[in-house]
Structure P
Amino acid sequence: MSFRLITREIAQVAVRLRIDARRQRFHAGREQRTTDACEAGAEQHHRRRIGSGKAQMARDAHPEHTQRAKCWLDSLTRPSAFAVTSLIDFTDPRDSSAPRLRHAFGQPRTVLAAHSLDEVRPLLDAVEAAARAGAWALGYLRYEAAPAFDAAMTVHAADGPLAWFAIHDTPLPWNGEPGGGAAVVDWHTLPTRAAFDAAHARIQRAIADGVLYQVNHTAQLRGRLAGDDRGLFAALQRAQPGGYATHLDCGTNDGNEDRVQVLSVSPELFFDWRGNEILTRPMKGTAPRGTTPDEDAALAARLRASPKERAENVMIVDLLRNDLSRIAEPHSVRVPALFHTEALPTVWQMTSDVVARTRAGTRLADVFAALFPCGSVTGAPKVEAMRMIRALEGGPRGIYCGAVGVVRPYVSPDGQRGIAATFNVPIRSIELKGSNARCGIGSGIVWGASAKDEWAEWAAKRAFVERASAPFDLLETLGLHGGKLRHRDEHLARMRAAAAHFGYPWDESRIEACLDDLVRTHGQGAWRVRLLLNAQGLARAEAAAFAPTPAPVLLALADRPFLQAHSEFSRYKTTRRAHYAAFAPTTGSDVFDTVLYNEAGEITESTFGNLAMLIDGRWVTPPLACGLLPGIGRAVALREGRVVEAVVRVQDLPRVQGWAFINSLRDWLEARLAPSN
């Protein structure tokens, strides 16, 4: 279909909307003369007779003429103040081995936005019309758009367009990984445990009273971005690879407003609709990743078998089966996959597939009316859960928990032309307004859920954004003595594992060459070598003179638990060390290092080494499951039989007869523990 006819369809929707909505479609503060001019332009365009001559086609394709067809929603009345560019990087939800849907998008032909509830469905009709005519539409619906489909769904007032889409003639090629400079986000507002516990108790009371049986409770992290938004998106993709990633640059609706961007790396599919086949894949059920392969496998198995996690998942599966039945052919709703576990970088997630065949005549707006918002981010029953969400959460969720995706032309295997619509549930997403950032974190709460466990789940889910919020290098510290690097192979193996975990490129030959170059210039004496690898896979090595440490060294017990014991930045060695620095001995102190312990009171490590303790005549070291770095010196001591693994708690310290500090650089240092105050 020609561009001329696409604009004609949009104009037709414009007139319907004008009759239905009149002045409500314009947000507060819009100048009346702009409103009247846009309405008149849209109606005039609709009345124009479409001629067949070339001159008429040229006039219709000219921006001055097509602009009048864009006035049906308020963002169409004027161009965005910034160039609107986007990236999309979606896995194929029906075949994970298929090529990813990866495209870049330049300046759009048209931008559509809905600021009132009665504009949402007509906007979706226009999006569908554009895609059926050959265009690509990228955009979002905010969570607060829900009452456009069911007035019983209660939400806070939205703080931005309820729906926003950019219409593009064609996508551009994907030119490799997104670039961008360094980006740092300072998250200055975080949920508090006290507020969380109060909300959790209120949900448990509501479930006990029979009001509902699951609520997806969330809170917003708020921060400020310093640096490059494209660099932040690249960091987010490294932190949460795969899935359904989108970077939408939404520009502004007014030159005085901040630029709005959506950086979503969601692993959760909302729906994929192609022809008459629709797939949903709710994600409910979470477990942390393990510190060792055996522990990791055990945690995944425990997730699959957990009655609580399975109940949380199946409740939403039942809800989505019911939602899909509203648009499905009779007897076509099926659940082909139930309780599937997916390994994400920081958590295990449980998903299930619910599929159906949509009835003839089903439109995109009908799909959203049946399914939105996804039950995985509301709870069940949906209306009651959303009522409680509004009562518990102090403001709008925004794009978080709404939908972000793409609508595009589609040709079915039998040659039928239609559309394909793929939307994520925008969890693991950041919404930027200027430099102000917000990111939602949440979990599904059912009867009997533990506040402690749910809070730990929030921490695990928040790890993706903490990883992406500041650049860091992978780090190995080696001893170089007489031209020989101690434990070189072990250090490279540990860095290789860290690179795989964080998604850093790994070129071992170049890294070996980097070390060889340093060794050639430091062939004599003793040196402390730092090998660093950045996110682009570039290695560098540094050397500083090394002097042995006199033993015994003095250790001091930390005055509080080390809350980051199970963080990935404790399991892997990087330049991100603020959590360790907070426990480092004060300058000028006689203390060499601090003995750390986790929230369970288990001894873990020190701030820059592992520990060994002599108890009942044998040397023991804490197991990795307690939360600590797998040190090279520690591994050597275990391999040689010098130590064995054992859990040691703070209350066990009076039984400790001797101490040792261990790392690859300093080897085994005799130590003693300072008396506690």
Structure Q
Amino acid sequence: MAQQKLTEQERVRRQKMQDLKDMGIDPFGSAYKRTTTSGKIIAQYENKTKEELQELDVHVKIAGRIMTKRRQGKAGFMHIQDIDGQIQIYVRKDVVGEEQYEIFKKNDLGDIVGIEGTIMKTDHGQLSVRAQVYTHLSKALRPLPEKYHGLTDVEERFRRRYVDLIMNPEAKHIAITRPKIIRAVQEYLDGQGLMEVETPVLQPILGGAAARPFVTHHNTLNMPFYLRIATELPLKRLIVGGLEGVYEIGRLFRNEGMDATHNPEFTTVEAYVAYSDLHGMMDLIEGLFDHVANKVLGTTDITYQGQEISLKAPFKRITMCDAIKEKTGIDFKQVTSYEEACQLAKEHDIEVEKIHNSIGHIIQLFFDKYVEETIVQPTFVYEYPIEISPLAKKNSEDPRFTDRYELFICGHEYANAFSELNDPIDQRERFEKQLELRDLGDEEANEMDVDYVEALEYGMPPTGGVGLGIDRFVMLLTDQRTIREVLLFPHMKLTGESKGAKLEKKSQETMSSTSADVKSTVNKKPTIDYSKVEIEPLFKDFVDFETFSKSDFRAVKVKECRAVPKSKKLLEFILDDGTEEDRTILSGIHDYYEPEELVGKTLVAITNLPPRKMMGIDSCGMIISAVHNEAGEERLNLLVLDDAIPAGAKLY
């Protein structure tokens, strides 16, 4: 076994652990029966005077972690922290006795203790507990971070969430508020007569949403399974079965990029109500937002990232085409040919790819570019094109569109709802169109779910359905910019001495040494066959040194990376370029790299190019890569630098 390297503080703490053992005290204690918490004490007795507390003589048993400590001769004060917060403890040697006072002296910040005593106020009016029995419960072998700085590295905060919860009251507040929000959601939906159910996480068929899945293998059945990307289809089978109103709060898994609002594993609530429709789902979600905000926050007026938001019903309602018309003057209800739509896209610098094979797809591209990020107050955008809504019912007045809405707040989508498609013939045709998209390279298109079509053939009543992202909802109600703040354990790249990191490193070393077909850890293409390599001829025209020197090449570190929605090629990089502001650069390299594999890498970028709008996003610079051809196929490799090179270092 490798020898653990200890700091001086860690060695001292281990010696104190041994001292406790020598005194006959278990350094890691046993159960301790509390009678109250710091929050309850403060709520009940903060307004009592010193004399009133003396007369009441309230006896309590509390426990917590030592956060501050100071000693003056034969007495001392400390603050212990529990689930509610901190409270001061007053310890006197002549009260607790010499042995217990010696334990108090040996305890370090971070140690966990139990205190039995009476509630008091000091001469300065500080509510405290006068210790009568002092019990050591658990020794902290590592020191806590410095009081005023805590964990300042954001990555370390998420990676060592347990320390973050100790040192950061805001992190603890979010952790406590999240389950309150979920309970309030359950309470509201139960009150609407819906039944909470559970459906399988492992699915044999990909469906219910447009997303790339995680794939696993079932050994006993000897067949592949997907980790579910949605709960929709199983829940609607239950509507067919006559349950009439069902919902599920569940974990979903999508094998896509990570950014401020996306995590590969996330939580949603999906609800389906028989005999309802799109407008019923608007009413349901308005009522849910109102109920949860009032239940958890006591108000529907909130502030999110500096914006004043009202969650009071009714919310604004507008069709997708009308929203685009408000911003661009273009009325897509009057656009009747794909060629005309493509020309409009070209005139507005919108990239149309092979999979954007209908007017509906181009309408979506216009909405993404001109509308989505401009919405601040809660707004239902409805009547989505049929091509991008394979599970929604056609609009009775215009069959080019569907009875579907998405709820947007502050430029982000929070809920997605439908008048559910219950025509099995129409559903089969839409599944077949999704298969055509898969053949065109759309990895997010649905598969054919024959069993679901058969379920519809037994008859499903007209039904309204809605999905709400719980993580984003928690972000909204707790005023958090990134999804990782509201997840206790967000996905992080393995680092350092962790077992997983060592296994990953060992696996990579084995792969590189035994297989000529495996490339680097981040590039999806195989190793180079140099005998078949072709490179672009060198330029014959010279460029003067002064012109060349104006290009600012810098080392940049990838803070976040995600696939750009609606684009199969583009990755969006959020970069640290050594300044205090994040830099966004888009690069068309998704054929070669997965976004999550690039987070934390040090790359090379030109940083003084003028911003260029791509898919509605300003790209401020260019990431440098090396390109060659091999056997007629283009290959690309990013220039990945040593991580020791700091962000912003200039390249010459």
Structure R
Amino acid sequence: MFSLIFSNPVAKPLNYIILHQIRLFSRDPFPNQVQHYLCRANLIDSIRLSLRSTTSDTTLTSLLNHRLLDSFVVKNALRSSPSLASAWSIFNTLRQKKPRFSFQTETLHAFATVLAKFQRSSELNSLIGVVNAGKFGQVHFSFMNLMNLYATAGDFDSVLKTWDEYRCSGDEKKGCTESYNIVMQAYMRLGKDSEAVLTFDQMINEGGLPNSRTFTIMIEHLVKLGNLDAALKVFETLPLMRITRTLKHYSVLVEAFVDAQRFGVVKTLLAAMKADGKFPSRRMLEPLKCMKEAGFEQETEEFLREMLPDERIKDISLYSMDSPSDSEDEGDEQNDDVNEARVKLKPWLDPKALANSLKKWSSDVVTALEEANFVWTNLLVCKMLRNFRSPETAWSFFCWVAIQPGFTHDAYTIERMMTMLARNGQVELVDKLISKVRIEGIKLPFSTIRLIIDLYGISKKPDAAIKVFRQDRALCGSISDFKLMLLYSSLLRTLTKCKRNAEALETLEDMIMTGVSPDIQTFSGLMNHFALQGEIQTVERLFSMVRQIGLEPDPYMLKLLVQAYCRCERSVLAYRVFQDMKESNLMPDRETKELLVKSLWREEKRKEAAAVEESNQIENSNVLRLALKGHVWTIGSKDIARVHNLYRDSVMKGSS
């Protein structure tokens, strides 16, 4: 029957019309993605203004019925809500006036974040319960989502409860690094100081690798306890462990030392922040003003100038999506009451979304960007460059923005572009930027040169890394012996990633000949690399070099040596290292011990295998177990043990 209907000549035009409509609706209504982004941004601004107006909810209702409304718009409108009531207004209006609107994970998560931000734990729990009951289809909150939400809401008991559920779920008995971070922070906020230290201990011993945020929490905890010197020591240890010092680290310390009126330390921190190529955060504004009032004008002038609002960025004060009367010519005719109710806001801008809209660089995209009249600041350009996925598009944008009125590239924007190009192996473009830097006398942060060398290891460009190390490192000014050691270590890591083994060994010898001593992490990285290549003689040679230059092998290196011997079927040598560790009151972790036992049994060394199995593990000594932890190329066991001891002792002192 259906075939007869569709074969009817009268039905053909109807079928044609339906197909034509489908094609029309499936077409993108915007000439390019930039136009789509701009219209969405305009709608978000209109909703933001509506939420802050004193008029009726009619405007908000009409805006939420706009044809461009989608999860992206709703998510960002919720995030921009000035109050909990305004967020509820968006949520309830959509539920009542637009029942077919599909609440996606990102939308519900945004609403949950607003509830958490305003400390509404009961309402947050109600929403989580509704979502988990399947009222919003397949949407659900993960354990990590829940832990973050509860932490934001200040409901730290629920954080710990969720953490226990997370660890008991499935076969995974340990969490990711961020989950440990959240638990550490929860204990800190609850005043359970010793439990925070034990969580850090737990992270290390369960194989977690602490990151920058781990040490942010540790520094905040020490500052909270009033032990600023210990917090500063942790901060100073981070480069030894190849942990990036973030703006949050600087912000916490600058604020604390300004409050303590220890301005000499603040001067040192500001100089280090500039050398690391960090923008000052808004959190630093008040502390720096206090420092300026204390007489340190020269040290704070440049930072305060960078933090001033850009006067070129104008406020938005009229609705633009729902009224054709948004004209400056009609201003005098507007009712006074309406004028008094106007709210002024800075335009909404999402650098990530804008960068994603520039995937296909073309003349139409350029025209759309120019007509949008964006105020291109160095901070905005940095954020844009960070979010580009294609190096070609990023380079096109970088060159285009360079000729925009009022904008000039600086060391920050050039650094962003360089690192992206290096990661993607665009050597010629990196060299072009380096030449520009050299000609214009721009000083690059040391971290930029080192990062470029590291990234050339990812893109497998060892010759380019060698060139940057030898010819371009002077662009960051004078380099201390410690920083030169870090550069050598990065180059060695890049060479091993690119399988340039002979050159790596030559570079190591050159490093020692010039008086720069490699640290334990560098030797551990090299030993691990050559062990994986099966070059056991090179591993032994490197191990002997450690003592020759006056270094003492740390327990983590000994653990790596045991693993290397086992991989190369030299279990007897691995057993000898095991015996040395045992005499030092240290014991490998369970995985290494099991590997040694299997290797000994495979090589029919039954007596030795039995001795290893019968050896008693020192389960109750946290310090000894921590001393065996580390990570090749980055974290040495002595450094992590030093930080742990410093943290533990400071907490115990503060508690007593």
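Coordinate-derived values only; no laboratory data. None of the values given here were measured: they were computed from a predicted structure. Cβ atoms are built from the backbone, for glycine too; each structure is taken alone.
A few comments on the model shown:
- Given 18.0, 55 for Rg and Dmax of the Cα atoms in Å, for residues 242-353 alone, calculated: source structure among P, Q, R: P
- Source structure of the calculated read-out (distance in nm of label points 7 Å out along Cα→Cβ at positions 418 and 482, 3.4) within P, Q, R: Q.
- Origin of the derived value 94, 64, 50 (Cα extents along the principal axes in Å; candidates P, Q, R): P
- Origin of the value 6.4, where distance in nm of label points 7 Å out along Cα→Cβ at positions 386 and 554 was derived from one of P, Q, R: P
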